[in-house]
Structure P
Amino acid sequence: MQQLKTKAIVLNRTNYGEADRIITVLTPKSGKLHLMARGVRTLKSKLAGGIELFSINDISYIPGKSGLATLVSARLDSYFPKILTDIERVQFGYELLKIINRVTEDEPEPAYFDLVKDTLLGLNDLEIPLNVSKLWFMCQLLALSGHMPNMITDTKGLVLAQDCSFNFDTSTMTFVPQDIGGKYSPEQIKFLRLMFAVSSPKPMARVIKADALAQQVAGLINMLYEHQL
């Protein structure tokens, strides 16, 4: 049977038998693949170095009739070692792989591959605050899933005012103006708007008070994630 080649990011690895491992990978054009990596846990395995977490790999595989393909070769393309220097980045790295594995079907759109790749790049850049990378990932995930909040108009259809604060109505995914005591400021909403608009977390690190703003709005985005996904 013909061997196929693709870029791949490992989402999950499960030991199987004495020396094998079943891995789930995300690819740019072939969706998610479930692969049997035979003998990968032996010391002399040539596959082990090409299926590391927090990396992008070039793999070749033979499709299987049961949906479980056979991994033939694996070579490291890009690795993000700085993630491993910070335990909190490592923890979030594992979390984002689990989230993507959970929320995607076997044939997700290519944008999910780019999302994981760009988030790993952000986590590997120690100049980008972790809170900024985390928030950017969650915002992009919500947008890809079709659950982007309305950050332009309020519940009455009026453009969000710059002289008041807001609460958020989950049922309409819209901000509600408050004369006093609103939870979210125009500055925070503007920051969120940028988070959804940029194609990577790096530009957000240059925003003044980016780390603090990310922490201030993280509760809202996490709530939307839990409610919608």
Structure Q
Amino acid sequence: MSVLDDPKVQRVLEREHQRAKGDQERLSEIREKIDAAKAAGTFTYDMYPTDVYLAIEPAMGRFLNLCSRSLDAKCIVEFGTSFGISTIYLAAAARETGGHVIGSELEPSKAGRAQANLEEAGLADVVDIRVGNAMQTLQDIDEPVDMLFLDGWKDLYVPVTQLLERRFRHGAVVLADNIHTFRAEIQTYVDYMARTDGRFHSVTLPFESGLHYSYHHNP
């Protein structure tokens, strides 16, 4: 049995995925404000309520887990931990590979909930959640990075990738969520990854929200 299939891990995931289904109701309360801000060019991600998950789907979670395990990933970095759903999938893989997850979350209340979920799942000891702006919390990583999962503020996808690229091992994988759901906001990232002089080879995988998969190659 894989770590991901441990009953206590599955119990936490099932509960949190169920809670995440309330996102549409929570967002509907401020949808007009968000849409108006996007039209006016004044939208910022902190307009979202702090109780919104914006979580990955279970199938994507299992893909993250399998990808981490197939890479034998020892250092997995996550930008945008939120309530820790994706983190649990990554941490379950790290338990099997003898690795660890370094997460970054801007909102302290979300980081606290994520930490509690990881403890309940029995995976807290392989995760380091760093609270604050990822451009500061992730800048001191001094070990080879095997995989980076981007699921935070979309305008930071490029800066975070650039921040960590010097640490990517040959064959590292970068996964970016919401390629479909935030298409306009993420286009800069997609364009950047396409013009890196052969350092990245990319494809978009057909998950509902769209997952951009990039392989890092040292020319």
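Given a value of 1, 6, 13, 16, 16, 13, 10, 8, 6, 4, 3, 2, 1, 0 for P(r) over Cα pairs in 5 Å bins from 0, in percent, point me to the structure among P, Q it was derived from. Answer for the origin of the read-out: P.
Matching task: 25.0 is the computed value of mean count of other Cβ atoms within 10 Å over residues 132-139. Pick the structure from P, Q.
Computed on structure P.
When helix-only ellipticity at 222 nm (-39500 (n - 2.57) for each DSSP H run of 4 or more, over all residues; to 500) is computed for each of P, Q, which one produces -11000? Derived from the structure labelled P.
The numbers here are math on the coordinates, done by the rules we state, and not lab data. Being a predicted model, the structure only gives us computed values, none of them experimental. Cβ atoms are built from the backbone, for glycine too; each structure is taken alone.
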